[in-house]
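As structure tokens, here come the structures.
What follows is calculated from the coordinates using simple rules that are stated; it is not laboratory data. From a predicted model like this one, the values you see are computed outputs, not experimental measurements. Cβ atoms are built from the backbone, for glycine too; each structure is taken alone.
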Structure 1
Amino acid sequence: MPLALNLFRSRQASDPRDRVNAFLGLKSSITADYSSSFEDIYRLSTRSLIDECHSLSPLLRIPETKRSPALPTWVPDWCNGGARSRHSEIIWIRLFHQFSAASSLRPLIRAMASNKELSLQGLVLDYAHVGRTLQNRYRLIEIVSQWQDPRYYSDTFNSQEWTYEQASHRALLGDLKPLADDGNPGHHRFQSDENAGALAQSLLASIEDPANPVVHNRKGIITQSGMIGLSNPGVKVGDVVCVLLGGKMPFILRRKEASKEEEEVFYDYITHAYVHGIMDGQVMNKGRELEWINLV
């Protein structure tokens, strides 16, 4: 159901509540509600779908050009038709299930004072340090050059199984190879650096702007510790990279300024991301203590 909500969000509906109610027959126990505001229905549906899916996939959404100010940032605004480049954005959402950043762990949610807050267990890992939107082949070449720049190298990264050249090739492609069968479009994980390197070099050498839907209009990022990856154009320098239980890909959050009275830290939800080297549960195996990460 979460994917269907994204696939058909550009369809017209005279009542915004029908953008959720119309899909409730798709394996959901949520009942149609016309007594509440559409904002309340979207929020309650997102929360219920997380429980039903045992996953954070209900948080995913194509970039929204405008949102209802009454919605928490972790709730998709299904009234918004979203970005024009819908094909690549839907593929970016479909990729979520190719990975296992939080291993096989399910979401853990704690009760909060406000039902507009979503508190999830996870790990804050790093901060975005460099980012460029990959609008054309020159930007691709530029970000790959930055990914391979020794100034950004990470000591912890160097102990892993890739060189920075290998990592940059796989990161450029989201570590995914398009299936050869045109009748059954999709992607699967690379099995060797040789294959990833050849496809990445072909993409960089092309005189056309990037047509690969995985990289099209993404933003190449480097974190403070030297991790590299892809995310959406809305990511800003200083945004937080984290892994949340139930999340098959890492998420990008933005810390909110806290008042003097607030003891807890709160974040705005921004998007999901590909971050090379942590897509298969690596950070969950390091024994770090999980923390509560609060979204508003």
Structure 2
Amino acid sequence: MSKIKLGLGFSRCPIAIELLFFLHGAKLSRQAIFAGIGHWRLHLLIFFSTFILFPIIGLALKPLVPEWMSPTVYIGFLYLCALPATVQSAIAFTSVAGGNIAAAICSASASSLLGVFLSPILVSFLIDIDNHQQIELLSNIDAILLQIMLPFILGHLLRPLLVQWINRYRKLITISDRSSILLVVYVAFSEAVIEGIWYKVDGWSLLMIAIVSGFLLAIVILFNICTARYFGFSKADEITIVFCGSKKSLVNGVPMANILFPAHLVGIILLPVMIFHQIQLMVCALLAQRYAKKSR
């Protein structure tokens, strides 16, 4: 069995990654989490969708390897399925569609918090039980602690001191977040190009990634809609479950991949994450408009 060692992220945009997770922790409101925590059935279904349903579907994609997708692209899908939900877009789409905004804020924030700690362990578990590749999670645990968890915890602990500054310069922080992500993506794909990514991933591979991403999103959305209705959730709660339970975070996924995986694999592994991200934005925008029209 071949092994994938955790990439030593110290040489790949460490400051950008640390800043991103520091600000991510500082922006996360504990009050928002505690305010909606009483709606436990809704949150349980969302967390099931995010951290259990997605990984199960990801493992079910194994028969597509290697005829329809390469083993590395498949690892990218397993990684995608282990990521937490987005925060901003999940809340925004819930608001547009007329969902339970308070529950969305609570659920998306809690998912983001859990994802920082749970996703590295979950992706290691998924790839290990696949019996094709293995991440040596403990070999570079210092990179995970120093570049993801420590900045996140430190930022969250300092939130009371930073909250006014964060609210005042929210646009600047948003620009900083996006710039950090762009920098990390640029470095990852630059290294991938040097390693010959376009000799390994052709147009057919990109098309297959898009098709599988759309299939994955459709299954999760349909599951969430049917389950929400089966258990008798209100329409507002159904909307929250659909949008918070079907998202995967690019903000968490890009920098985390630079720490978890070797440099020459990061570009390919991130392709499913980036393509799924674009598809989920387009599909959820249409779905939010449809929900909004029905509620008028």
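When FRET efficiency 1/(1 + (r/R0)^6) of positions 112 and 168 (r between Cβ atoms, R0 = 30 Å, to 0.05) is computed for each of 1, 2, the one that comes out at 0.85 is 2.
Say we calculate relative contact order in percent (Cα under 8 Å, 6 or more apart) for every structure; which of 1, 2 gives the highest result? Please list the in-between numbers first.
Numbers: 1: 23; 2: 38.
Largest calculated value belongs to 2.
Which of the displayed structures (1, 2) returns the greatest value of distance in nm of label points 7 Å out along Cα→Cβ at positions 96 and 248 on calculation? Walk me through the numbers before you get to the answer.
Numbers: 1: 0.9; 2: 2.1.
Sorting by distance in nm of label points 7 Å out along Cα→Cβ at positions 96 and 248 in descending order puts 2 first.
Of the structures labelled 1, 2, which one yields -24000 when helix-only ellipticity at 222 nm (-39500 (n - 2.57) for each DSSP H run of 4 or more, over all residues; to 500) is computed from its coordinates? Please report the intermediate quantities before stating the final value.
Working: 1: -7000; 2: -24000.
Answer for the origin of the read-out: 2.
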